[in-house]
Structure P
Amino acid sequence: MKIGILTIGNELISGRTADANASFIAREVNQEGWSVEAILSVGDDFAKIKDRLNYLLSMTDAVICTGGLGPTADDITSAAIAAAFGLPLYTDENVLSYIKEIFAKYNLRWIENNAKQAMFPQGARVIANPVGTAAGFFLKPEGKLIFVIPGVPGEARRMLTEGVLPVLREHFPQGQLHVAKQTIKTFGLSEAAVDDALKNIDFNSLGVSVGFYPVFPENHLVIISREKTPAEARDKLKKAQDEITARLKRNIFHYGDKMLEEVVAGNLLEKKLTLAVAESCTGGLIASRLTDVPGSSDFLERGFVTYSNKAKMELLGVPAAILEKHGAVSEETARLMAEGARQNAQTDLGLASTGIAGPTGGSQEKPVGTVYLALADAKNTICRHFAFRWDRRRNKLVFSEAALMLLFDYLSSAEK
């Protein structure tokens, strides 16, 4: 099956907003075994939306559109698509009631133009939006499928997965083929290094396809098998996964869709371990990522953002002599920060970060991107030193990733 993707919005063609939806949709479509024939972006313009839509329909079986479903004057996608096929717009009373309930629930002032989000082309089937007010829809004119979902990435992703892909599978089944797929998430190797590590695997002979997806600071692999039976697909997928694991095991933190912080949180909860975090260069980012996980209050007791030497001394008990002799960015300081956090909070573990995010503050001995990470338990303290090369924002992110990976490795080793 051939699919076109049309992303709609003035913010896209002006460059104000990056088009995250097109890449996500294309990746999901390809993983289903369908092909993406073309990806186009267009502004909020009636004639141009109609023209680009017709162009995509001329070469595809289905078109997936995102954007332009809001309540404002420039949100014209529904009206433009209705006009393209000579269809009137109608108000779906169930959707309108749902939107009004959301406004009432959160005590938001109702403005009549919000009712615009409940208007659809005649004959369209509504696609529910579980995380927002703008419902989507799909039409089937002349045997082609047209899907329209919001442009907000979080909403588009949920609605693609739950509302669009099931309809596509229903209308365009993959014959007798069954699809099995697996995402393998890694950290610590570049995309090129991952590719090099896997260069001797003959994925074709294994009967799987493999895709490389860098998601800074991680690298993800997606392997897909398509066979006549589910068992055959799963068997080939497992063989390929085993080959990859044999080469990348020390860098793999998850098989599936969970983020690193979710995996770490799950391990901490399972082992009933408590944690305190002391952060300097990451400025609370480690704690922030952990608290993004529901239930984090069951393991994260407290966090310290000890950016200054004074804070390290007063809150974590790092001696002034250590800071003067070795510096705030040092193994000695990192170890004492982790131990101080654990002792202060009376937790099972203490995790600490201290480094130089940049762009200033580096030296020949300790360049920008230097970081020391430490993890303390009741018996030992582990410390790791890394040197990264990114800008300040990316350095902070990769520092936090490396810290969580240190915690992941510790918890994984404790399982053995």
Structure Q
Amino acid sequence: MGTFSDPTFRDLMAQRAFMRLWTARLAGTTANQMIMVALGWQMYDLTGSAWDLGLIGLYQFVPALALTLWAGHVVDRHHRGRIVACCLAVSCIASLVLTAASRGQWASRELLLGVSLVFGSVRAFQMSAQLALTPQVVPLALLQRATAFSSAGIQVAIIGGPALGGLVFLAGVDKVYALGSLLLATSSLMIVRLRYIHVVQPREPVSLATLLAGVGFIWRHKVMLGAVSLDLFAVLLGGAVALLPMFAKDILHVGPQGLGLLRSAPALGAVIISVVLSRWPLRRRIGRTLLISVAVFGVCMVVFGLSTSFVLSMVALAVSGSADMVSIVIRQTLVQLETPDAMRGRVSAVNSVFIGASNQLGEFESGATAALLGPVGSVVAGGIGTVLVALCWRHFFPTLARRDQLAPPTAP
């Protein structure tokens, strides 16, 4: 009998539906990264406030949190590809509004926060649908490779998006939003043409029990709970993305082009690791590897916070991205392999809250603590907190720490 690692990277490349989804996500993520760079710089340029930078993250997280349970139910009952396409189309419209506002010079703090609210609302549905869609376009035996290669594509976009956004910024912030709108429209059209087997699920009525089914599933599976909560608390404490405009402008003095490079640095390390993992999947000591990767991420944040050298800051962020990517591949593959398809939307919705909290809510936490401790104090304290979280999770979730292999669940 073949093993989980038998299928090759070439087999993955032969999956046409997966490659179309991969390309669409590449375009959409590039657009999103460009828009976020422009949005952050424009907000800081308008207000000069670390608090307002944090609010951009909070305004994206709150609606995602409020809508996540409903989004999971919708994703499990409707065509996931069409949901993703609609979400991308709405994001395109929001980006066009930013284009017009910047070109007409009527952009304001309130408008930027309002558009952030739209992005957050859309993301609740888009992330749940995308996470649940991948297992439908590849065989489960290829899922770990697909997760790693998908992450590689996303990280390429995270590298290219901010750097491209920084270059286009020279022509005007409206040009960044306009190019982002074009990429989002292209991505939406590609998803509309995605073909895969859609299994119609029973249309049970919306109830508290159906909405909370994903929460209950994760709670009962302690390895899964430990993995997703580890990412939540680690990146919530250790994230520094929201403060990068402050470091670029006030500490490292590198301007918007330097900001784009700083935002790209974590992805530079992440894309290398994700490509490696797509060809040589992880096989042993999965739990231990996960905990070590989170601790390394925290150490990198301490180094970045204390650095006054642009080169050292770039290196610290690149290594942090490598460590974070190991965590992402383990966590996402574990969640998808151990979740039945009929539950993937609701479980993915809950998982997306953890992901969103570790990003958008983490941005708010960084902005709030920077207002009290300054940007250096905020990042250093968060990095130390991340290392402590990894040490604590080793004791709180011993089954996760002892997890040896990452493989599809076997029938009893």
Structure R
Amino acid sequence: MDMRQSAEDEAFRQTVRTYFRETYPAGIIAKLANGQTLKKQDMVASEQALSARGWLAPGWPAEYGGPGWTITQRFIFDEELERAGAPNVSPMGLLYVAPVIYTFGTPEQKSRWLGDILSARTFWAQGYSEPEAGSDLASLRTRAVLDGDHYVVDGEKIWTSDAHYADWIFCLVRTEDAARKQDGITFLCIDMTTPGVQVVPIITIDGGHHLNRVVFDNVRVPVDNRIGDEGKGWTYARRLLSYERTSYAHVAAKRRQIEDLKGLLAEASSAGAAFDQDDFRRRLAAVEVQLDALEMTVLRALAPLAAGQAPGDEASIIKIAATETAQAITELFVELAGVHALPKFPDRSGADWRAGLEAIPAFAAPATAAYFLARAQTIYGGATEIQKNIIARQLGL
């Protein structure tokens, strides 16, 4: 693989870097640098800034509002966004459901939803997992019964990221009991303000509100909100999941974390911190090599996009490598924090969230919260064990 970049790509990199340094809202980057958690209005401001530049949806085809970038340019943009310390976009609308809409949706559906996603006027949630239907998603039980020109939806979804922020949720629902459980599943888009939709917060082990339970009680959904054919939702979901699993890599963000670890290690060395620093350096170097391998895998997996195809099942390799690398990095941060790596999880949405924690290193509380949150990475989006099964099937094992 030739990793050399052309003069045009390097010029593009400098354009993107300058944008994040001089034009992008500096206050949002400052909040993240301070360890704060972003609120919905921060995410809206971030995405509207990118939208105004025409850079919010790098992967969308130009005909639907994408910038028409090459695969290399898209990779460069993601690198520079994360290198600048800006937040990644909320993926549910831009990365997950939008490709399903513009690939399988009707002209009316494309007109109805894509523009609002592209301008950050609407946020979406993903209604996939259910109690007893997580990794075995095809066992889902949320049911939609046709009643005239509406479906009546009953059931619940769980572990639904940012549903408390969402205007819409796209769901897999069962419309028919079929011999093969992957059949009879339909892809529905549901307005979160519809009567009968309830969002119940789930507070995670890091103290944050990221996840929710979404309950549907006699919710009436217009048939016009169905994507594609009834009973074919599993086909559309598989395409979506391939995009989702390639989005986990975040290589540049992980490189920032590794550089932070090196700086913190140097400080610990000068202070004479009591732990095996040679062993720590060896493990840090191993993680850095692991990240290099992840980057090469991402570049290979993205190649089909250049031909207008969805990523293949090799996206499962990325899911495993990216999430295990993320966990390894957070473990190193916690080790450096030492006795300060205690579960202190104040509300970090305010600029003064550090009040009362002045005696501990600035990185310790956010790093510990990140460690606990990262435990879920090898579970959500398809557990590691499931991804290994997918890889084995591809290899004919």
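Read-outs: derived from the displayed coordinates by stated rules, not from any lab. Source: prediction; values computed, not measured. Cβ atoms are built from the backbone, for glycine too; each structure is taken alone.
A few notes on this one:
- Of the structures P, Q, R, the one that 5.2 was derived from, the read-out being distance in nm of label points 7 Å out along Cα→Cβ at positions 193 and 265: R
- If helix-only ellipticity at 222 nm (-39500 (n - 2.57) for each DSSP H run of 4 or more, over all residues; to 500) is computed and equals -14500, the structure in P, Q, R: R
- Test item: relative contact order in percent (Cα under 8 Å, 6 or more apart) calculated as 10, pick one of P, Q, R: P
- With mean count of other Cβ atoms within 10 Å over residues 281-288 derived as 17.1, matching label from P, Q, R: Q
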